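These notes open a run of structures that come right after.
Read-outs throughout are calculated quantities, based only on the coordinates presented, and are distinct from any laboratory measurement. Because the structure is a prediction, the values reported are computed rather than measured. Cβ atoms are built from the backbone, for glycine too; each structure is taken alone.
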Structure P
Amino acid sequence: MEKPMLLPTCQALTLTCATAIASILSAYAATPASSNSVVVQASPDFPVAAPEAVGVDSRPLVQLSEMIRKENLDVRSFLVVKDGKLIFERYSKGLTRDHNYELYSITKNVTALAAGVLVDEGRSKLDEKVAPILTKARPDLKEAFADKQAIELRHVMSMSTGLVYNFKPTDDPIYYGAPDRLKLAAGTMPKVAPGTAFDYTDVNPILASATLGADAGMPLQNFAEEKLFKPMGMTHYAWERADAKGLVSSGWGLRLRAVDMAKLGQLVLSGGRWDGKQIVSQAWVRTMTSPTSAPWYGYYWWINDIVATEPETHAMGFKGQFIVVLPERNAVVVMTSMLPIEGGLRESRNVLAIRRMVNEYVLPALSNHAHAQPTPASRKALARELELASQHQGKSGAPADPT
């Protein structure tokens, strides 16, 4: 079974997890019933607050957590940020804030933010042709790229290159064991002209990683660390699964903590700002989250595919990894999980699950201002449910990755 990874620097935290939970719950129970009473542990990553302190009804959040337990869903973490404050932080059995998770395709969304920094700095352009850049870096692939001269960076990042690749569903070499991913991607064949059709294929982020790395003058993972991870105070991150030539894909392989996923959502929500600093331009955030090759897809970010009734954009990863940004609510929702993958790209069971969770539980919690008043009973219910969640491990609904 795929497990979240705890990197060595935080191994000691797992030994004190039960003690920490007990102390938080004890302090919460002893606190007077005020809107400032919190269950979330103090964090250097976000200010923390009780749901009611920012006008959120905690009862639907309790019901959400209860549903996850009762249906035995393998939800590893579930976070809600409202008005820049972490108000709900749920982890399953044995996990802590400092566990990181395989993000799968949310790696693409991080890539889009890194691309925005490069565009802002004038080092990348959406209309740049990728073939000349890549053949300069890899002259041995000049012939393979001869039929791809019209492909631009915008096509690579909007899944509209027109390239076709026949995937093996369980252990494709593009993901596992390919000694030279760029050579594999260069060998794919054009099916339609670039920019004419959306076709979600993981050949595209390989081209993106190599192109953006060439533009940056360093591997993409190093650029992301310099421009995103470190300035945003992220820790315990890892970008894995490089091929034998050292190329990571910009489509998978990144591991982040759930709280750092929430930072990315907050960055998008805040128009590219984090902690008073403009990390990426507001203009890029607008461009990145506007429709491109499909009405529900921007530059690696999905649009209104979780919530249809109000503006929403999100990052989505295989097996149920999500960052959902709700601009009208000034809120961010994060989930990591191992949920079923059957059903197709936009209708898989894990997508249906997050739609249900956000629309039936989170949005009502954010909407019910008249009842967003803490009581001893509501405070106790929230504390107790988070304690129960920390003792529960759902049944994995997704296959383990090949090793």
Structure Q
Amino acid sequence: MDRGGARRLSRAATVDDYRQLARKRLPSFLFHYVDGAAGDERTARANLSDLANVELRQRTMINVGSVSTETTVLGQAMKMPVGLGPVGLAGLMARRGEVQAFAAAREAGIPFCLSTLGVCSLEEVSEAAGEAPWFQLYHFRDKHVMAELLSRTREAGVRVLVLTVDVPVSGIRHRDRRHGLTGTIWDHAPQVLSRPRWCWDVAMNGRPLVFGSIARSVPSATKLGDFWGWLSRNFDPTLDLEAVAAVCESWQGPVIVKGIMSRHDARKALDAGASGIVVSNHGGRQLDGVSSSITVLQNIVSEVDGKVPVLFDGGIRSGLDVVRALTVGADMCLLGRAWTFALAAGGKAGLSQFLTDLQAQIANAMALTGAVRVGDLKIAPP
């Protein structure tokens, strides 16, 4: 990165700042893939606005001289109640992007969850880090692919499996169609060449640019469109409670079920044997018109009643947002677009800067709400 780029990155103070830097660095089709959502994107906007409307209680005359953002979820100690959630194609945001993201997460002392649709394979990410990340799994029609993925995940040493249940079919995202998220990178040559730093860093020196963890399952695929076609045919619309229970039973470790938006589905996940759930509408990328994640969180937390950890995603853009979600009842938050923009803006350095600031923001909000420990956020009196 040149001096001008480093200076602009150092001045980034909010996710919107990173978003603007990412927009200038990424080809249009990639920026809109991350930034866009399903339909008219009403749910994606509601995730942001509804979370921003959660009011916090300012509490004073409390000794907050030793605030700690540390917590433990599913037996894993974390320096803050945050994880990097699964994001498809994150490896296109910077050279071997998922490897860089896991490195930043490890330094920050938080989990990183690799998407099934990551550019870097599970083996590459694990080998580079010397340990395995969390792994997000889609339920595919092809049972041989499912068995192979689960076998490789075990062999890599993955402990926490995140099973996504809200993609029986792909959401309809207009921006992907308008900006052409198909073909090869060079089918977007005008866009790519207009971003010479990204072109050099990723398109030329970041290969192979495939879905690393499923590439061997689609050996004939040569471009993104081939993978998207295979995925559209293999997302499993028959996924039901029995199938979720089978994954939970076969996996020798924690299974977090992601994509819960109602008390009813929370009960089903618990009945299936889930070790945790993620309250999530997929960032508004699946069903436009569904409620924002934050508006259903409290009821789901009440239904779960402490039986398993409740994770949250949907609109987290700051440490203040993390604290908002925790005061409503979440145990920790998963980030999506926020960390992806930071990675795109400045690679590992950009993401590390963002995570350092995020932890400081959480600590600041905790102090101003009178919370010395993360658990205090749930029990603050009126």
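Summary of values
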| item | result |
| --- | --- |
| Structures P, Q, by FRET efficiency 1/(1 + (r/R0)^6) of positions 51 and 243 (r between Cβ atoms, R0 = 35 Å, to 0.05): label with the highest value | Q |
| helix-only ellipticity at 222 nm (-39500 (n - 2.57) for each DSSP H run of 4 or more, over all residues; to 500) derived as -13500 - corresponding label from P, Q | Q |
| Which of P, Q leads on distance in nm of label points 7 Å out along Cα→Cβ at positions 147 and 299, largest value | Q |
| Ranking P, Q by distance in nm of label points 7 Å out along Cα→Cβ at positions 107 and 259, the structure that comes out highest | Q |
| Structure from which 26.2 was derived, mean count of other Cβ atoms within 10 Å over residues 75-82, options P, Q | P |
